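So, here come the structures, one by one.
What follows draws every value from the coordinates through simple rules; no lab data is involved. The shown structure was predicted, so the numbers you read here are calculated from the model rather than taken from an experiment. Cβ atoms are built from the backbone, for glycine too; each structure is taken alone.
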Structure I
Amino acid sequence: MVFKFDLKRFLISIAIPLLVGGLSAVITSGNMNIYSSIVRPPLSPPSWIFPVVWSVLYVLMGVSLYLVWNTASRDNIKRRAFILFGIQLALNFIWSPIFFNQQQFLLAFVVLIILLLFTVLMILSFYKTSKKAALLQLPYLLWLTFAAYLNFAIYLLN
């Protein structure tokens with residue numbers, strides 16, 4: 001089967017996670033400074049790393065979404081992948097306001113654990129449609145795991 005590139009789908013796929021991530025950043029921008037004022041655990045990266053990493057991860061999310069959307073898989077398989085993608089993206093969106101705006105570190109950690117679960121389910125669902133799409137999500141899964149360590153440690157230390 002020949003792969004046909006669809007520019008419109010590609011741009012929409014990239015825009016969705018970037019817009020959601022951008023909106024979350026705008027909502028929390030006034031409270032991001034708490035990261036420098038709280039007690040942080042070992043291995044805590046400098047604050048400038050986060051927007052760089054998240055930008056890359058959102059682009060990878062978009063590319064994965066495009067690969068799933070642009071496959072010839074059965075509609076029910078793609079629909080499940082899209083639903084799981086949407087759930088994990090919504091959880092991703094709400095984490096920042098809970099952590100930064102409300103400073104509810106334990107609740108943010110619980111949301112992050114649920115986000116990890118839905119990310120694993122999304123990756124498994126993507127794998128049924130596009131192995132490449134699933135593999136592109138592994139850095140996201142690793143970053144979320146690292147974020148869970150940071151979040152839980154921050155909860156304990158503060």
Structure II
Amino acid sequence: MPSITPLINQLRSDYPQFIFKESPDSYWSHDEKTIYYNAGPDSVSLILHELAHGLLDHVDYKRDIELIAMEREAWDKAKELTDKYNLVIDNNFIQSNLDTYRDWLHARSTCPKCNATGMQTKPNIYSCLACNHKWTVNEARTCALKRYSKKVK
């Protein structure tokens with residue numbers, strides 16, 4: 001695997017407002033203005049994606065569907081960046097990555113009582129359109145999804 005050091009050095013020069021740090025996981029930290037990257041497989045695509053989050057000033061989201069929109073926007077921006085650096089991001093890789101968020105959203109929105117699709121009514125709270133059951137969910141972006149059937153106000 002070719003070294004990503006030249007790319008990281010170029011990005012540091014082109015985007016001095018951001019810090020680039022090697023990490024076991026790739027992610028954007030708005031508070032730290034840091035792009036964390038893993039130097040493993042697909043690192044170039046993921047570095048550009050996380051840089052795109054930074055350039056787009058992505059902070060947080062209120063509704064789960066907003067997260068998917070932010071991810072799509074970051075991938076679109078990452079593809080724009082490929083021209084500047086003469087790189088390529090495989091569209092199948094992008095769609096596979098987005099599928100993980102789509103699957104996450106589907107799991108969160110599935111009613112634990114009847115398995116119909118519900119809708120988010122408040123942060124971490126869903127309501128079933130079929131049986132009117134309400135449930136809460138944990139954040140579950142980096143851990144296992146948990147749904148809790150309980151009285152929700």
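For the structures shown (I, II), distance in nm of label points 7 Å out along Cα→Cβ at positions 35 and 131 is largest in II.
Figure out for me which of the structures I, II the number -14000 belongs to, where helix-only ellipticity at 222 nm (-39500 (n - 2.57) for each DSSP H run of 4 or more, over all residues; to 500) was derived from the coordinates.
Details: I: -25500; II: -14000.
For helix-only ellipticity at 222 nm (-39500 (n - 2.57) for each DSSP H run of 4 or more, over all residues; to 500), the value -14000 is produced by structure II.
With relative contact order in percent (Cα under 8 Å, 6 or more apart) computed per structure, which member of I, II shows the largest figure?
When relative contact order in percent (Cα under 8 Å, 6 or more apart) is computed for each of I, II, structure I gives the biggest number.
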